[in-house]
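The next part holds the structures, each set out as structure tokens.
FYI, it's all coordinate maths here, none of it is from the lab. Because the structure is predicted, anything quoted here is derived from the model rather than measured. Cβ atoms are built from the backbone, for glycine too; each structure is taken alone.
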Structure P
Amino acid sequence: MASPTNKKLPIYKRSRSVPFPRPFYKAAVFSFFFLLSVVALIASVITFAILLTQESAFLIVGMSFFTLFVWVVSLFVRRSASCPLCHGTPYFNSKAHKHEKATKLPLLNYAISNIIRTIVNQTFRCMYCGQPFDLIKPVTNPPVKKKAPEKKTQRRRRQRQKRS
């Protein structure tokens, strides 16, 4: 008698689809711009340390304001992306307990790790419920939109057409 094997499915088959992926893409793009602006700020500080000119000092000030602006925008956009299953914020760290399956990259936190995973392969794992999500996977059961209530005039027209 053959015994059933307990093979694990690959992550792309176990992952769920996201019904509305737009907030996740927006959060990933703005966070990517924030990370790029931090790299540019560090580069401008190094440039100032080497050159010691007034232009490089203005570059540091400009890059610091730009980095601050992009950080604030990405903060609000990252908080708007919520997990479809547990409604947690997988792109924004909180002091809530992390799931045992939650993963992070070395030297980074869970949120930045999820952002990098989303940028690289359009998947992420919610750090609160531990469920993997795929942003490319098609939705199997799309959410049903409620019909708008019919107006009285439209109902009367249909009734007249049925009588004729």
Structure Q
Amino acid sequence: MDINWRRSPYPLLIRVFISLIVIATLYILIIRPVRIKINTEYIYPIFSELTISHNVELKYNSRRIDILQDEYDVPRGFGIPFGGYFWLPLSLFIAIRNKDLSFALIIYHVCLCFIPPLLGYLFIKGHGWSGGLLQVNEMLFQAIFIYSLFLGLKGVYEG
């Protein structure tokens, strides 16, 4: 007789629904205001001081910083990590109980806390190559979100 000790008393679709509702509620009530506060009170003031001394313009958004330099047509910038592109796939990974993908997504977003702001700093200082890396980061960010969403939905479908 096979006994599955990890069997949940709830069907997978109910777990997915509960996970999406709980994480969306936490995001709207707690996480999003914290992200906005961190950007408004800590990250943006540091970058705005830096841009004054280097004749660079910043385009402010509550969840994103865009750096506008005269030589470049398109602004380069970065978003504040742990936004909706993180929580949606994570809620699916939690529902399907995939610890490896959850951990990988968390590690990636922790890296996003440090690498894009460093690249933004270097871009403001005049290192043009870091602006290119910021654009690569934006494309990679979206690709990882879509791939994570695909893996989460695949897990739900197969579960």
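Comparing mean count of other Cβ atoms within 10 Å over residues 25-32 across P, Q, which structure shows the greatest value? It would help to have the intermediate numbers written out before the result.
Working: P: 20.1; Q: 13.2.
Structure P gives the largest value of mean count of other Cβ atoms within 10 Å over residues 25-32 among P, Q.
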- line: Working back from -17500 (helix-only ellipticity at 222 nm (-39500 (n - 2.57) for each DSSP H run of 4 or more, over all residues; to 500), computed), options P, Q, answer is structure P
field: log10 I(q)/I(0) by the Debye sum over Cα atoms at q = 0.19, 0.20 Å⁻¹, for residues 33-72 alone from the coordinates reads -0.46, -0.51; which among P, Q
entry: P
message: Please compute FRET efficiency 1/(1 + (r/R0)^6) of positions 57 and 129 (r between Cβ atoms, R0 = 25 Å, to 0.05) for structures P, Q and give me the label with the greatest value.
response: Q
